[in-house]
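Down below are the structures I want you to see.
The numbers here are math on the coordinates, done by the rules we state, and not lab data. These numbers come from a predicted model, not from an experiment. Cβ atoms are built from the backbone, for glycine too; each structure is taken alone.
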Structure 1
Amino acid sequence: MQLTDDDFTLFGLPRRHALARAELDARWRALQAEVHPDKFASQGAAAQRVAMQWAVRVNEAYQRLKDPLARGAYLCELAGAAVDAENNTAMPPAFLMQQMEWREALDEARDAAAVEAIDDQVAAQETTMLAQLTRQLDEDANATAAAQTVRSLMFVKRFRDDIGRRLEALDA
């Protein structure tokens, strides 16, 4: 194990988008048990600092791997197809139209039931897109197409965050 290992190597997992969450969680617990700073308390401050670096590295990798969107973006980067969401905001016209329709529907929604119905629709689309991302990465080995799907999923995530804020405002 080296600090410079990619997250999958660090966790001893295959480079795949489809991961068993239970296996990931179990591997995270095992790694934390190996590198936890308390385990090195008797070895002095230097050993504890190194253990802290390892613990941080393991936690960062775990956070990235447990989130399907972050994992997808990471796999794209590992394959040489950076998502580059800050500079590449081009989206297919049909996707942009869908986003506009969702935004209009959210603006027009007057009660929590209407907002929740929109969220259900968006969540179903998100599930479909995540399955598409898994196919693109694991079956097609098409990181370029997957990077576009990741960018689209980032839009969907932001919109679902907006839906959540709208629901909170309606509950207040």
Structure 2
Amino acid sequence: MTEQSSAQLDMVLVDYRDQKQAADLLALLDEYARDPCGGGEPLPEICWHELIDRLAAFPGAFSVIAYRGDTPLGLTNCFMGFSTFLCKPLVNIHDVVVSEAARGQGVCTLMMEKVAQEARERGCAKITMEVLEKNHPARAAYRKCGFKPYALDEEFGKAEFWQRYL
């Protein structure tokens, strides 16, 4: 089960068919959803019933859970994409969760390193992510891990993450 460890923290690439890992993923994602930075609402009911199967069936989806013993402390949900300018795949980190009680213990850094390891193994050129502008603790953690705002040319400014619901 252990793939990368530090100070009793294990970074595990999730097997969506493993019932404990699936339950831990949902519990961590619900914790994130309830946090103000995750929207402040419980995870929608459909996620409790369908998310794990949909992740397992989605090409290029993978997740990492940080454990201390059997206790889940953090989660990243990632999806493969493609960089046309670099002509290589990329990994987009869609969710990052560190349980409130585990913050400041290096969980995020270790999860990001596990994601980077997986991205390298998949031949990726880069890792992308989105972060709320005023989520200063997350921004600091991501900068520590080597992330920075994206800009092709500073004259045109930094890229923004936009969305359109369908």
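For the structures shown (1, 2), distance in nm of label points 7 Å out along Cα→Cβ at positions 94 and 118 is largest in 1.
Name the one structure among 1, 2 that FRET efficiency 1/(1 + (r/R0)^6) of positions 46 and 150 (r between Cβ atoms, R0 = 30 Å, to 0.05) of 0.40 was derived from. Derived from the structure labelled 2.
Here the criterion is FRET efficiency 1/(1 + (r/R0)^6) of positions 38 and 134 (r between Cβ atoms, R0 = 25 Å, to 0.05), and among 1, 2 the highest value is seen for 2. Have a look at 1, 2 and say which one yields 17 for relative contact order in percent (Cα under 8 Å, 6 or more apart), as calculated. Of the options listed, only 2 reproduces it.
With respect to FRET efficiency 1/(1 + (r/R0)^6) of positions 54 and 126 (r between Cβ atoms, R0 = 25 Å, to 0.05), the largest value across structures 1, 2 is given by 2. When volume of the Cα convex hull per residue in Å³ is calculated for each of the structures 1, 2, the largest result comes from 1.
If helix-only ellipticity at 222 nm (-39500 (n - 2.57) for each DSSP H run of 4 or more, over all residues; to 500) computes to -23500, which of 1, 2 did it come from? Source structure for this number: 1.
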